[in-house]
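Once you scroll down, you'll see the structures, which are given as structure tokens.
Quick note: the coordinates plus some simple rules give every number you see, no bench work behind them. Being a predicted model, the structure only gives us computed values, none of them experimental. Cβ atoms are built from the backbone, for glycine too; each structure is taken alone.
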Structure 1
Amino acid sequence: MHRFFISPQALKDNRAILRGTLVHQIRDVLRMRPGDEIVLLDNTGAAYRAELVTIDRDTVRARIADKWKLETEPPVRVALYQGLLKGQKFDWVLQKGTEIGVSVFVPLLAERCIVGSLDDVSDARIERWDRIIVEAAEQAGRASLPNLMPPTLFAHACDQTPANGLALIPHEGEKSRGLREALANAPRAKAINLFIGPEGGFTEDEIARAQSKGVIPVSLGPRILRAETAGLVAATAILYELGDLG
């Protein structure tokens with residue numbers, strides 16, 4: 001059954017009124033008809049089974065048949081601070097990270113990023129990232145949408161790392177502390193902030209700055225992972241180790 005995130009304001013009593021791009025998706029892309037059923041997600045953890053009643057040019061109306069609470073969000077909040085990547089690699093990280101269970105994405109401008117400044121990240125690109133997250137969350141059955149934060153400088157991100165969370169930075173130069181050990185030393189952490197570099201990784205100065213702000217370097221094993229792979233591997237390992245992935 002197709003799933004769609006909607007605003008809670010679209011729901012009233014046992015009815016739902018859908019507008020905007022959802023109308024095009026339901027009517028023209030999926031070619032759905034009155035009587036078909038969909039699942040609506042209000043981004044607060046509630047899901048609604050709805051039967052389509054009317055499909056017009058600008059509006060879709062549906063009748064709510066059932067409501068339940070989704071239990072698909074991980075128990076720990078993983079924030080992925082991902083260095084900006086070239087081409088569509090960042091899109092892929094957003095899509096797969098959403099499927100895995102990442103809660104927050106922070107596009108990161110580091111020294112080795114091909115993007116020269118934050119101004120080079122266009123509004124159109126950010127809008128595309130938003131769409132990718134929504135579509136991936138719908139497909140994965142997420143109860144709520146991951147937050148996409150504004151692109152930020154690496155130094156500023158280090159300064160703003162939440163004090164009550166565990167902050168980790170995978171680094172191939174780290175030989176003594178693995179990811180599992182770092183997690184074992186913070187068993188009650190409810191938020192994990194994960195810093196991943198761009199192609200070429202972080203510079204030694206960036207690693208040193210992160211450490212000075214309490215970010216802990218960790219190893220992800222003996223093999224060197226690509227920038228678009230490292231964050232997904234680390235996020236998956238964190239969620240597994242903390243009991244979210246079975």
Structure 2
Amino acid sequence: MSFLGEDALQVYVSDITREFEVETELFETLSMLISIFESIEEAIIILDDPDLTLQSANIATEKTFKMDRSAYKGKTLWHLIPNEADVEMLISDIWTKLPRDGILRYNFDMQRDDGVAFPAMHTITEVLSSSGKKIALMWIVTNMTQREYLNQALEEVEARYRILFERAGDVIFIIDVESFQIVDVNEVAEQHIGYSRSELIGKTIHDITPKDRHESLEMDINQLKQSITSPFQGLNLTK
């Protein structure tokens with residue numbers, strides 16, 4: 001430009017301190033979100049919309065499926081579902097039910113990259129932009145192998161307990177310590193007390209104990225609460 005008859009430069013200086021602070025804050029927030037994303041134990045898969053190919057995944061995805069997530073970027077993951085009917089159902093529901101319901105939940109088997117199948121729980125949701133536009137799908141896969149094993153172990157323990165409970169030669173009552181209500185009884189109790197199991201369940205121990213024994217019975221039970229186990233003698237009323 002010309003200034004006082006001389007050639008000169010006009011310089012504009014803008015203070016970008018605030019913009020720099022915002023960029024730093026956004027970077028820190030993004031870093032924190034990535035750390036959270038990577039630390040979650042469930043496999044989280046971000047699918048591209050609409051071709052349903054892998055766009056991103058967390059470390060847990062590699063551990064769950066024994067796969068290299070970078071090698072699968074841009075590829076579909078349907079071969080990781082061993083049952084073709086589950087694949088067809090999933091794809092159909094993503095196009096028809098997900099836009100309407102906003103979330104899909106399933107329980108069906110998945111398959112690792114080495115071919116080993118495992119039980120899994122699935123949650124699929126839409127990822128929306130700030131304007132509400134769908135930009136991706138988030139697919140969370142929870143490996144249920146350990147939970148299935150625990151459930152099976154609990155079932156086996158319960159079955160063993162039930163066998164011991166029913167085959168015991170003595171009467172056994174399971175009683176709620178607060179209400180004194182009978183929760184369960186074994187078969188021998190039916191024979192000795194004269195009530196059926198369905199009749200006994202829901203009654204209190206006062207119902208099968210003589211009235212003059214009620215006070216001392218409660219004292220015995222309170223002592224039992226303090227000492228965990230305590231033998232005592234008393235009387236029962238038959239039907």
Structure 3
Amino acid sequence: MTTLTGQRILITRSTEDCDAWAIALKKAGAIPIIFPCITCEEIKTSTVINNLIEDLKIADWIVFTSRRGVCSFANILEKIGKNSLSSQTKIAVIGPATNDSVISCFGRVNLISRDGTAESLGKTLASVLQKTIQKRVPKILILLAENAGNALEQILTEAGCKCTRINIYRTVPASTPATKQPLSKLSADKILLASPSAVTGLINQIDLDIFTEIFTIGPSTSQAARAADLVVTAEASRPSLFGLMETMR
């Protein structure tokens with residue numbers, strides 16, 4: 001098995017999300033290079049807040065697909081009142097990081113898809129709700145990034161659920177500076193890309209003057225990278241840092 005020891009690995013997440021990945025990579029013997037390529041912005045418009053207040057009253061389930069979505073929702077909940085989230089409303093999440101964040105904020109998770117994809121969570125939740133759907137239509141509140149895909153709501157809607165999507169945050173690619181940073185000066189052996197926005201931010205900021213291996217976290221990121229004429233070395237075995245590390249090894 002290939003070791004990560006001594007490998008210089010470029011992390012392109014937002015500033016606040018890079019540290020945890022850097023710590024894990026250091027433990028594996030790698031040398032993390034923190035180079036944020038996106039920023040995350042919470043969406044707290046009056047429309048979003050008012051829609052949340054109303055939809056929380058009737059939601060049977062809330063679905064989170066990322067830790068960022070959980071944090072954004074928790075911040076809004078501080079403003080509208082924590083009791084806006086009923087103890088009767090069940091919570092479904094994607095992946096262990098999102099699960100941990102929900103447990104920390106709300107103390108409970110009713111369903112987790114450990115495969116880490118929206119498609120997997122949609123199918124799992126649809127299966128759980130199969131008997132309920134035969135009696136009445138479950139109401140699902142999906143809280144996502146503005147630029148996230150619609151696979152989850154499409155699967156659940158086709159299964160017979162009533163889905164309401166509210167975008168509560170967005171990822172924004174870093175803008176292009178006056179002078180791009182040559183990749184050769186960073187001496188990176190590998191680049192990690194965890195979102196389509198990070199692909200754009202990377203291209204905006206870095207002059208890809210040399211070939212470096214590129215590893216993506218999932219299909220949508222791979223698609224964005226290839227659309228930008230980047231050569232994807234491999235896609236993570238599962239959509240997480242540890243999936244990326246497994247694949248790099």
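Here are the numbers for the structure shown:
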quantity	calculated
Structure responsible for 1.6, with distance in nm of label points 7 Å out along Cα→Cβ at positions 33 and 65 calculated and labels 1, 2, 3 on offer	1
Source structure (of 1, 2, 3) for semi-axes √(5λ) of the Cα gyration tensor in Å, computed value 35, 19, 16	3
